[in-house]
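> Scrolling down, you'll hit the structures one after another.
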Structure 1
Amino acid sequence: MHLKRILRLLPSVFLLAALTLQGQEDYKTGDDNKDVKLHASDTRYDVNRFKYNPIPRTPKNIILMIGDGMGVSQVFAGMTVNEGELFLENFKHIGFIKTQSSNNYVTDSAAAGTALACGIKTYNGAIGVNTNGRPRRNIREVAEKEGKSTGVVATSSITHATPASFVAHQTNRAMYEAIAADFLETDIDVFIGGGYKHFTDREDNRNLVNALEKKGYNVLRDMDYITKITHGKLAGLISPEHPPRYSEARGDMLPKATRTAIEILDDDEDGFFLMVEGSQIDWGGHQNNTVYIVEEMLDFDRAVGVALEFAAGNSETLIIVTADHETGGLGLNGGDISQGTVDGEFTTGGHTGVMVPVFAFGPGAERFTGIMENTDIARRIRRLMRN
């Protein structure tokens with residue numbers, strides 16, 4: 001194509017990318033709810049205590065759970081509203097990770113997700129590639145090379161930044177259709193989230209659902225059917241783009257999807273790797289909405305409880321819970337644990353540069369303590385898989 005024609009087309013290309021990104025990023029705007037005092041006693045749940053006696057020195061199964069935007073304030077806000085208890089309190093090995101990207105003190109989810117997935121620092125917006133745009137192997141790919149089954153679960157579109165970082169290799173997080181096509185280049189066994197339109201309503205007119213079915217996937221859109229699948233390959237695409245928030249229509253999709261993925265992946269005698277993201281904790285932070293944050297934090301914690309129940313039962317599973325970054329600069333200026341109420345204030349509608357917590361449970365948990373770089377998570381998981 002002639003250079004002048006390319007230059008004439010560039011504005012249209014950038015506009016299309018911007019419009020696509022805007023549709024996927026609408027969650028960042030919403031009602032300012034920073035002064036709301038939340039009382040969520042109707043959502044309170046009991047928290048079980050789990051013990052484990054790890055038989056192996058290294059895990060057979062690894063479950064990495066990411067609370068997008070989850071800092072210590074988000075954790076304690078959820079704990080307060082659940083009247084002082086979370087499943088996260090079962091974790092005795094605790095540390096922190098630094099979240100900075102290669103080009104910014106404040107990371108975005110793409111660079112942070114790539115750091116957690118690939119063990120490298122890269123620029124904001126990068127999905128599974130280094131600062132030169134070259135693909136880097138992620139820990140899901142390492143797990144597959146080691147003969148393990150793999151899965152990804154999220155309460156966002158499955159093509160969104162964090163889940164995409166564990167599947168795809170693209171230079172820009174807004175390349176949702178290219179990210180969707182990357183799923184077909186993998187041997188991933190289970191993925192559950194939104195993003196159906198990126199597999200079907202495409203500029204290239206390809207129907208990737210048909211291609212997935214030809215590869216042996218059950219492609220389902222209803223959680224009632226998804227939860228009935230106990231073996232084989234599963235692509236659960238439950239909404240055209242992002243699933244709704246917990247309180248609006250999504251309900252307990254995340255704990256159910258986590259349980260379903262574990263049940264399917266556990267069929268593999270060589271073990272499995274599963275990444276689970278509570279995506280919308282971040283969205284509540286972007287909206288400065290304390291209620292939204294707490295609802296999503298508690299939903300994520302219930303999914304953690306599902307993973308803990310499994311791990312405590314087989315003694316061969318390592319669970320790591322962390323975040324990609326903190327969102328909102330949430331401060332807790334008041335609350336009452338006995339009443340389950342909390343009052344939050346915010347410093348920003350974006351991400352912040354603070355360290356975020358890491359919790360670990362099971363064989364190998366002792367390797368995830370202290371202050372680390374976010375890249376250390378993937379590197380240490382990789383070493384555990386290869387032992």
Structure 2
Amino acid sequence: MQIIMKIKNTILFIVCFLALSCNNANRQDEKLKHLLIGEWELFQCDFSEKGKTDIAPYAISFLQDRIEIFQGWYQFTENYEIKYLGSFVPYKIQSNNIFIKNLSNNNWEFYRKFINLSNDTLTLAVNDSTTETYSRLTYNVDTVPDFDQIIYSSSGCFGTCQIINISVDKNGEVYFQGESYASKIGFFKGKIDNHTQEYIFGKFKKANPINLLNHYSCDYTCQATITTTFIKDGKIVKTIRDYGNAAPKELKWAYVSIFHLQDIIELDSLSENPQLNYDAFRKNKLLSLPLQKSQSFYLWTELAKSNVTEQTFNPIYSLSFSEKNNENNYKAITTDGRFYKFEYNNKSSITYDLGYNFIEHNFEKSVWNE
């Protein structure tokens with residue numbers, strides 16, 4: 001009888017010990033998760049055989065239950081195409097090992113092992129021979145102005161770079177145009193929820209666009225050009241031209257948040273509005289006001305929301321445009337800045353009323369070129 005009691009007590013002790021150990025381990029994992037919360041930029045890889053290597057801007061963010069990968073999570077399809085799956089992956093921590101749920105197959109996979117965290121410097125192990133060193137990112141966005149609308153445009157390159165235009169406003173309204181190498185070709189309209197809108201605008205706010213240069217450029221040829229225009233109170237307050245992805249890292253990270261909207265939200269095709277890209281305003285055949293690609297698309301979004309009118313006006317400017325094969329047979333566009341008359345080859349026309357003078361509202365006289 002005493003032997004049976006000893007066995008029972010031993011089993012009970014082991015069960016309690018295991019339970020306490022498990023609880024302690026869970027508490028340690030939760031404590032580590034709390035310490036990791038924040039944004040981290042990778043600035044160095046340490047290979048045991050090759051030594052230390054600096055790397056291109058790469059960053060992650062630990063949240064309570066997800067990791068944000070700033071460059072995005074992608075999958076190669078059977079047709080060798082790259083499919084965007086999002087920027088957030090679920091994660092969990094077990095005994096200092098970080099596991100993430102693979103968005104391609106929903107399987108839990110080892111991601112990194114926690115090594116050390118000291119003075120806002122985080123060290124993770126990729127495997128037994130490779131470690132990564134991150135520095136904590138902090139931003140003071142309280143003094144950065146809010147924007148009402150952000151327009152992102154990309155041009156072609158020597159290759160299959162997507163040629164697209166995307167506009168997102170503070171109400172979550174999305175306009176999209178796919179020109180070439182995009183999953184959708186044509187003009188579209190959609191809607192995003194408040195969380196997605198705040199995420200996109202927050203990413204661009206961390207880049208502090210007002211304090212950035214107007215132009216960035218690399219030394220390579222045949223690269224794509226990205227232009228981003230920021231709107232406040234219905235006025236263009238900043239346009240940034242980025243050739244060859246040479247802009248600061250925060251702006252490049254923000255690109256990811258808006259570039260892939262076409263692939264993750266529902267879009268309705270638009271066919272009634274002018275299917276055009278605008279190149280420049282011209283006056284008296286002597287003066288020209290060139291439009292950056294994102295500025296051109298901003299004008300298009302304003303025209304898409306404007307009213308058709310029978311109002312006559314005195315045309316001061318012509319608006320040059322480009323349209324593949326001119327399928328809609330446009331002949332000319334004339335305007336006084338507020339009213340825009342689209343003339344067709346068959347001599348019919350339609351006039352749109354913006355309700356304000358787009359040129360005077362957004363551009364100084366000094367930007368006109370002879």
Structure 3
Amino acid sequence: MLAKFDDMLKQLVAEPSISSTTADIDRSNLRVIEHLANWLQDLGFATEVMVLPNRPDKANLIATLGANGKPHPGGLVLAGHTDTVPVDSSLWQSDPFQLRDSDQRFYGLGSCDMKGFFPVALHAAAAFGERDLAAPLTIVATSDEESSMAGSRYLLESGKPKADYAIIGEPTAMQPIYAHKGVSMISVQVQGAAGHSSDPSLGHNALETMHPVMGALMQFRDELAQQHQHPSFAVNVPTLNLGCLRAGDNPNRICGHAELQIDLRLLPGMDSDAIHKQLEQRCHDAVAGSHTQLTVSTVYPPIPPFESAADGELTTTLAALSGKAPGTVAFGTEAHFLQTLGMQTVVWGPGSIDQAHQPNEYLEQSHIRPAIETLQQVIGRYCLA
């Protein structure tokens with residue numbers, strides 16, 4: 001018998017599975033994968049744990065019900081990520097790794113984004129464990145979505161899973177999302193030469209060099225906004241945010257090193273590689289003759305933009321069942337990777353992105369039953385004869 005929803009979510013939240021580009025913060029997701037695999041096996045799913053190359057502490061899970069050995073028999077994928085963002089426990093009103101039931105909400109790290117989707121998907125799937133499926137139901141759990149997307153990249157590299165339709169259960173308040181922007185985190189570093197501040201000729205000031213770089217980036221941002229618009233987005237232009245600047249160590253030293261980190265969000269249809277090359281060239285042009293060295297790199301590989309048909313079969317099905325019109329979002333997901341595998345892909349799930357990545361993150365309990373019932377109807381439509 002499948003465990004209660006809150007008991008399942010309690011176990012998932014209690015397993016730290018933070019993913020981060022900072023090694024001492026990064027954690028394994030294997031315990032979350034083990035819980036999911038055990039529950040899914042109890043429901044009759046065949047499970048495959050995919051350990052990531054060179055990362056024995058990270059894995060994906062592919063669980064399939066009703067495949068009957070067919071190589072690509074259509075069907076439906078329900079997908080989500082098992083990792084969370086880093087957490088500062090001092091900002092929380094309760095332990096972020098202990099599920100708290102209060103005010104008709106489940107509080108806990110990942111409760112909304114997006115461990116809460118898995119009990120929803122499993123409780124929806126439980127209604128079909130004894131049914132003969134005409135097409136398989138597959139549940140996918142990935143690693144490292146919040147950092148490198150390594151899990152979904154490995155799925156794409158491996159060429160699986162295969163299906164006709166895929167739902168990624170990110171918190172969209174059950175609005176079907178057919179497009180989102182791409183996301184790049186970019187580091188611009190300037191290496192100068194330190195020296196005593198009383199004589200500027202003793203060094204080369206990296207912070208002063210960074211000043212024209214910032215100006216060039218803001219001009220580039222304005223040009224991108226003039227050249228690219230997408231009417232389906234609330235913020236209908238690409239964005240470039242100057243997010244973090246670290247430079248120098250003391251007022252009486254010439255600044256020897258500076259790093260600027262930026263967030264770049266591109267619209268569907270924009271060429272990420274071409275835009276990155278243009279950005280890098282603008283930065284180099286801005287520092288010409290400065291006697292400092294500039295490097296531009298990505299903090300992790302970019303998340304490509306995603307767009308499917310607003311009137312696609314799965315999108316319109318979810319819109320009809322949830323009563324919410326299809327839309328777009330500015331945050332990134334794994335949708336590009338499943339779409340590239342050949343699936344008609346929609347982002348749809350319980351919870352709100354407004355509660356994600358925040359202290360006291362929570363999942364509204366009022367979303368749970370409607371989400372389960374909606375998924376049951378979707379499974380019935382695409383997996384039953």
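Just so you know, all these numbers are worked out from the coordinates, no wet-lab data involved. Note that the structure is a prediction, hence the values are computed from the model and not measured. Cβ atoms are built from the backbone, for glycine too; each structure is taken alone.
> For the read-out log10 I(q)/I(0) by the Debye sum over Cα atoms at q = 0.12, 0.16, 0.20, 0.23 Å⁻¹, for residues 73-184 alone, a value of -0.79, -1.07, -1.09, -1.18 was computed from one structure; give its label from 1, 2, 3.
Working through the options, I get structure 2.
> Okay, next question. I have 10.9 for mean count of other Cβ atoms within 10 Å over residues 137-144, calculated from one of the structures 1, 2, 3. Which structure is it?
Attributed to the structure labelled 2.
> Another question, if that's okay. Compare distance in nm of label points 7 Å out along Cα→Cβ at positions 65 and 321 across structures 1, 2, 3 and report the one with the greatest value.
Comparing 1, 2, 3, the top value of distance in nm of label points 7 Å out along Cα→Cβ at positions 65 and 321 belongs to 2.
> Identify the structure, out of 1, 2, 3, from whose coordinates relative contact order in percent (Cα under 8 Å, 6 or more apart) was calculated to give 31.
Attributed to the structure labelled 1.
> Out of 1, 2, 3, which one gives 18.0 for mean count of other Cβ atoms within 10 Å over residues 305-312 as computed from the coordinates?
3
> Moving on to the next point. Taking volume of the Cα convex hull per residue in Å³, for residues 233-312 alone for each of 1, 2, 3, which is largest?
Largest calculated value belongs to 2.
> Could I ask something else about it? Using Rg/Rh (Cα atoms, Kirkwood Rh), single out the structure from 1, 2, 3 with the greatest value.
That would be structure 2.
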